[in-house]
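Alright, structures below, take your time with them.
Here, each number is a calculation from the coordinates, and none is a lab measurement. Bear in mind the structure is a predicted one, so any value in this text is a computation, not a measurement. Cβ atoms are built from the backbone, for glycine too; each structure is taken alone.
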Structure P
Amino acid sequence: MRCPAILVAAPASGQGKTTVTAALARLHARQGRTVRVFKCGPDFLDPYWLGLASAAPVYQLDLWMTGEADCRARLSAAAQEADLILVEGVMGLFDGTPSAADLARQFGLHVLAVVDASAMAGTFGALAYGLQHYQAGLPWAGMLANRVAGPGHAAMLQQSLNNPQDWLGALLHNPALALPERHLGLTLASEVPDALGRLDAAADALADTPLGCMAPDALQRWSTPFAPADQAPVQAVPKLLHGRRIAVARDAAFCFIYAANLDCLRAMGAELRFFSPLANEALPDCDALWLPGGYPELHAYSIAASLRTRATLAQHMAAGRPVWAECGGMMALLETLVTADAQDHAQWGLLPGVARMQPGLAALGPQQLTLKSGTLRGHTFHFSTTRTTMHTLTRTAAPDSAVASDAGEAVWQQGSVRASYFHAWFPSAPAAAAELFGAAAGGVL
């Protein structure tokens, strides 16, 4: 099967990849085409915007974290139903190991390079040549100039290209097209009242470029063959969580949730029950609890005031039922959260310790967690540090090391609660994920 497939990349972060990817998805979705969008790397936030633009779930692709087989299966499944596949890159095109360029070469994704050209002219052509030829065998689509001053500036950029066919247009500088950001990345689309209006404005702007004017037949120049996958995107996993009810916190404070993680839990037989601590909802009747990451620091007052939620969490923990508290979910369980303005905020106080927001990143990068049932892959990305007297059960390890070290994230345990800054990708080791929610090592409940 074949499908046009484009990886939207850039020479660095902050060039406008997400805006362009979302605009392109929105433009074609508005015209009645089926668009499937993926995010390269472990990002939680960009997929909210990409999902809004394409009206479909957005999954992550990462040659290390999700694995080549998972990437291949998801792209193959998308090609069976889509008119266009888009993949938003991560950081700069060649940054990281593996990089977005590695993903493009592995699966034949044609690279569309988005460049903030606001402060350049002829150098735009040099960037185009370098990005295309720096590594051999890179499928290439062309260049899109972003934040351009006007038609004259766009003409200079276009003339700088060695290959005229590389020119896919220019988006003029327009603050209204920018997607709002904060310290961990983009603001959630659900928190921006005019989110869809912003995407429509970006799609309208893109429609005036050669890229945006392309008819479906013209897009076939970037058609890529995708062989049928050996397995479904969610592998045929044993029903390790059959009949098990797992409560999942999900709202603006607890929003770092991979769609693939929910799919994986359901594939193992779990029944998922969602609730909102910010709405002070009681914990649903459940056998296990997942408190995912998010933004507790932005909702510290509301978390402290959610006394009904706290009481039912305390009952769950007192009964010895499993809890997996991931990053922000862990922070809310602690006694105190110190925000960036040095203000102390009492939290639920169900675990000992203090989380303190830092002026910059405290940790960032891929990590893996080895449990009795297997090794989960994932990553860490946080601006806080935690001091606690909880027992350190184990630590995560870097991708190139099978041995946990002090450089890895602690996995703390108190009673039936396990807590860590580590964000796990459940499909990487379903049995280990099931272990977090009460399945014994080996898969027997």
Structure Q
Amino acid sequence: MAQKQHVRQFLGNSVWSGLSTVARAGSSLLINKLFAVYYGPLGITLLAHFQNLVALLTTLPNSGINVGLIRHLAQHEPESPEYRSFFWAGLLLNAATFVGVVGTVALFPDFFLERFGEQLLGQESQGSLWAVVGLFVLLLLQLFWLAVLLARQALRPYVWLGLLTSITSVAVTWWAVGRVELTTALVLFLTGQSFTGLVGLAVVFSKGLVPAWQLRFPTSVLQDLGKFLVMALSTLVGAKLVDFVVREMAIQHFSLVETGLWQAVAKISDSYTMVYISILGMVYYPKIAALLPQPQALREYVRTVFFLLVPTIAVGLLTFGWLRDFFIQLLFHRDFLAARELMDYQLLGDFLKMTAWVLSYIVTVQARVKLYIFTQLASGIVYVALVAWLMPLLGVEGLPLAHALRYAVYLLFHLYLFRSYFSAT
């Protein structure tokens, strides 16, 4: 009975999640298509690199502090002092971590900004650079508001805010591509992403989710959010920075065009992975956070979702692989068909990764900081080592193979770690 209830609840909430994620994935695919048609593989490479830079600047606030906020705000009412403490501590920590990451980028501009040319590095562009920083601030605000809405399970305003972001991003990019230089088009793409930072503020105010101002917080609040911040730091280094470094390695070893073919495959992967991870983030993560005080119920829920998702993922990826030529031409251009040979290892790696995430989310919600840091950093090191080994041997094909081997190790580790969730009780 409990299992059927879990399935109904998961699928019911997934409908709202699906509306949001279909919009996000659809806008992402259309933006990729626009850059592919107007700027070719070079455009796809730099779009991926720019989006990776965005991730580097937002991972600590969004994948750290905001994840912790979802857990703690979900457990308290907006009128409670605990909610107020976590809300304002989270917002101020967002600002502090962002300043720290921007400072790091400023110390190494040649490494982080070199691929985007003189438009961002030149002295005459300092005003434009500050404008870009302002866009990042709006983007961080948008992500914060979304976390607050998600914590309170306000899925309808969450979905509508996501839809507005998707529409704005596509509209701005559609106007920009072909009219402006590639770097300017990337900045305008960020503008479309950031616009709803102000709209989100109005939404959370209207929902009564902004508590009275508070500047001083209990030490326990900072410690609780700090755990998630430390975990996100390992994600920043072990995933986002690793991706940035691996792409640099590929660009130096091959070319922007060859790298663009691999990035086209990775972009397709990111699109359907976005749908999957959004469902996990909107439906699965808040639920397992709420079930933490009930270990047996948590195990039952995780096991039910695991055996529901794994065959679904397998069927979906096999279907996608069978229709790869159609999707490559639909989502990019026939000039990208050379990338079809890279799909097999990418799809295998995605299956292993998406399966492992059902279990790795448990580590996050339990705030097992040391274990989380170990898995993220170890996974990143394994990936870079595999790329460095396989890329000279196999060429571009070594990149998706390294991806598959990385997540094979990652999945096996988590299956062993949570083996008790699948044993008879």
Structure R
Amino acid sequence: MKKTILFSPVGMTDPIRYFHDGAMLNIIRNYKPTPDIVYLYMSKEICEQHEKDDRYRYSIRQLGKTLNKEIDIVLIERPELEDVQLFDSFINEFSSILNDIHSKHPDYEIILNVSSGTPAMKSSLQILSLTLDYATVPVQVSTPQKQSNPRIDDEKNATCEELWELNDSNNGNDDRCIISGTKNLLTEFKKNTLKKLIKSYDYPAALELAKDMSIFSDRFIDMLSAANDRLKLKYFSTKTVFKKYDYNISINAKKEFVEIHEYVMLLKIKIIKEEYADFIRAITPLNFHLFELFLREKCSIDVNNYAEIKNKGVRYWSKCKLSGTDIDKCLNGLYNSGFRYDTAMNSDTFCGLIEKYSGDDDISKCAKNLRDIETNIRNKAAHTIVSVTDKDIKDDTGFKSDEIFEMIINMLKYSGFDISSKCIKSYDTMNEYLINEM
């Protein structure tokens, strides 16, 4: 049979009030199995009562005799404790005491009396029952009259022996114990935490918490797993899962546009989460694809027509394919010492081509700004271990992260992808779907 421990603050209605068990005695009498050890937490006022007649231990020992149970009693005396309404102090002290009890008796079930003591004591124990790393059982005890305990002057002058003899709880069934419904409260806390994780795009943590709660449907877990996959740029498999459950997260565009859009949305999340170093590092591959996309869609220049594949799929400019073309003349005009044909294709050469062939100063300026941003701050983000802030980005590039993001969106629009606010908010829309399924 399992063994139990009762941790109980002692209140002014303990051990006996209105000729019935106070909460502490009622739990010992009715909780099964009967506690093997009782820890009594005593404030200054309670310590003074204890010194007069040892009433708390006396009543517990008398009850133990009727139950044929020897109960160990441990006193936690705080004769200096007068500020019994200070919530924070009890949270910290009770947590420390309970952790010590658990370490000494790891196999015991710990019962918490959440009906004795001051409101600060009771609420502290309720919260700890939700947050401790090990299980506890918070028990409430209703008053004999199912209302606030009245003051009974006749009891004031009775000895602890007389109170015990007059205790009506000894004469029959007087079980007023109720296990506190903190599990439902804990579930609500966890649900609120889960919502916050989803809204902050922390799908890995949300998925782990949802699985741990074991209350959600397979449908919800499946959708949350799909959202987590979306962070890994698995958009099309994510889209399939949401469509399966009649939710639409699709973007009406070519596959290549969609893939770039998904990457761009990840950058937006990086900004929201203030992960600025990751944001800056991600600009280099994005510029490459954005500029290549624009050249093909709006300038009719497919750089693949001038490429040769080397070094595990890396595209290099082909001198042979460029020979005699206007593209060749443009590339050679970009550099004072002439163009090196043995270089890999990069956003710098693409930017030069955009300036030559776009025919639009705003587009050329946008591309050049993105390229300069990449050049000016990339090394700091890629090769140093110092933090990168939005102020650092502004100082080094002349633009804040939100302004850079707006340039990226504009470059997509210049390429023919008229990205709408719906597309930009697609992750938030997905989050709404997830929260609706909880």
Please state which of the structures P, Q, R yields 2.7 when distance in nm of label points 7 Å out along Cα→Cβ at positions 223 and 239 is computed from it.
Q
Consider the structures P, Q, R: one of them gives -27000 for helix-only ellipticity at 222 nm (-39500 (n - 2.57) for each DSSP H run of 4 or more, over all residues; to 500) as calculated from the coordinates. Say which.
Q
If Cα extents along the principal axes in Å, for residues 271-414 alone computes to 53, 32, 19, which of P, Q, R did it come from?
Q
Ranked by distance in nm of label points 7 Å out along Cα→Cβ at positions 79 and 207, which of P, Q, R sits at the highest value?
R
